[in-house]
Structure I
């Protein structure tokens, strides 16, 4: 299996900033220690061409990002102060997921050890998301005839408002988000299917809700590929999650999604999305378990 990484392009952030940028580097270090990982291949995420990003985002917004002319309010909405590193990383996040799509279509599955920037909308970024990597990759695959139909399974604890907004009128792309109802974004954008969960939802209720939902959306979407926006932030000890899943419950969640793909012969692209554990090691454990499930399915 091919794994793509962007952790060498860390964004310099002010002291005390809440975004755990180090998690991507720590995750790759953990994955590199997996037994049998030498059978898989690591790749630096390529730089996404601007013309690919333009399918998902407006030229005006892209120009502001690239040229560094975002207003202070626009930068606050994204959550990062502008820098050339922000531009580089955002483009490589898109490039990594796009490359993972090509690899998945060739071999059945691929992993991006970052990505899942699902809050970025067509005209603006928000929620630590500059460009929407899944939307960019899906558009690129569809425009080039690699895929006819795509399914986005978004299980980050926050609703995938940006992906829903960008893909709202694309009948070939079905968007599904299961998330904490009272969490960010407080103004949701309707996906093709949304499931809102109450605060403190734990393993049993979560998994009992997810299983039939996956059967339903896969039957309706009839996808050529699944983009899985996983997320570690539904964990009980996440600082901004509001749900109460255990690590075992999150691993079972991952297994459900990947088993669905494997049993139905659907290629899958796994992205990491959010994770803000009070202990960063919890976040790394959860993301690493997601990668492990993806790798098991490739054997």
Structure II
């Protein structure tokens, strides 16, 4: 019997086989998160779109999925944000430029950027959910004329855990970006908004005829964000949520990502509010 390999759409690579890619830069984001810049063999582009993910492997530690944090508009490399939570990520946090990791992907269906063209983008990111949403944000920044307003609402548990501080300062300085931040619990030095991320939504002035919301964060927040957006009058079909925490093998084989009749790895991780009605256990 002939063995059939699962290939990428171009038929060029076996999607089960990792490529050894080089880490060219490592940046500390917080005490628990690092940002890795990675280059594929021969400088080949990853070819992802915002919202997609890759599988990263290391000998002796296994493999895990990570959302791509960089925009496909920025060529030559791609970036992954990694929180230290287990053996693989602890090993990754010890890596330095010049070392290599295995990469499979990109996988999943990300945000349909062509369908979002001309829309006002409302980006809502909770905690480490800003890592994948940064890909969408920088795509919109790099192709600013293709979109209307760019509104970013970002929430973190504390100000010590806020991510991409240098970049967010640039967002504050850019008159084309509306950037709102809140923390659940602020330190004595915190002077910004305090409260869960849904406290940012009522004050927003939205053009409901052209606004699309893109959401990523802890699963517990999704229901409340959707309720807050619906109370503003935003239709469910215009609210897109990433279930990126459900990822595993990337190719719909292991079953880890299955919810009812869908495989989030292959049919998601991005779903609109109407689609999520049948996937309530994910929320």
For mean count of other Cβ atoms within 10 Å over residues 186-193, which of I, II scores largest?
I
For which of I, II does distance in nm of label points 7 Å out along Cα→Cβ at positions 66 and 106, calculated from the coordinates, equal 1.6?
II
Comparing I, II on FRET efficiency 1/(1 + (r/R0)^6) of positions 170 and 266 (r between Cβ atoms, R0 = 30 Å, to 0.05), the highest sits with I
Out of I, II, choose the structure whose coordinates give helix-only ellipticity at 222 nm (-39500 (n - 2.57) for each DSSP H run of 4 or more, over all residues; to 500) equal to -13500 when calculated.
I
Ranked on volume of the Cα convex hull per residue in Å³, which label among I, II comes first with the largest value?
II
Tell me which structure, out of I, II, gives 19.1 once mean count of other Cβ atoms within 10 Å over residues 122-129 is calculated.
I
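Taken together, the values in this text are just the output of simple stated rules run on the coordinates, not laboratory data. Just so it is clear, the model here is predicted, and its values are computed rather than measured. Cβ atoms are built from the backbone, for glycine too; each structure is taken alone.
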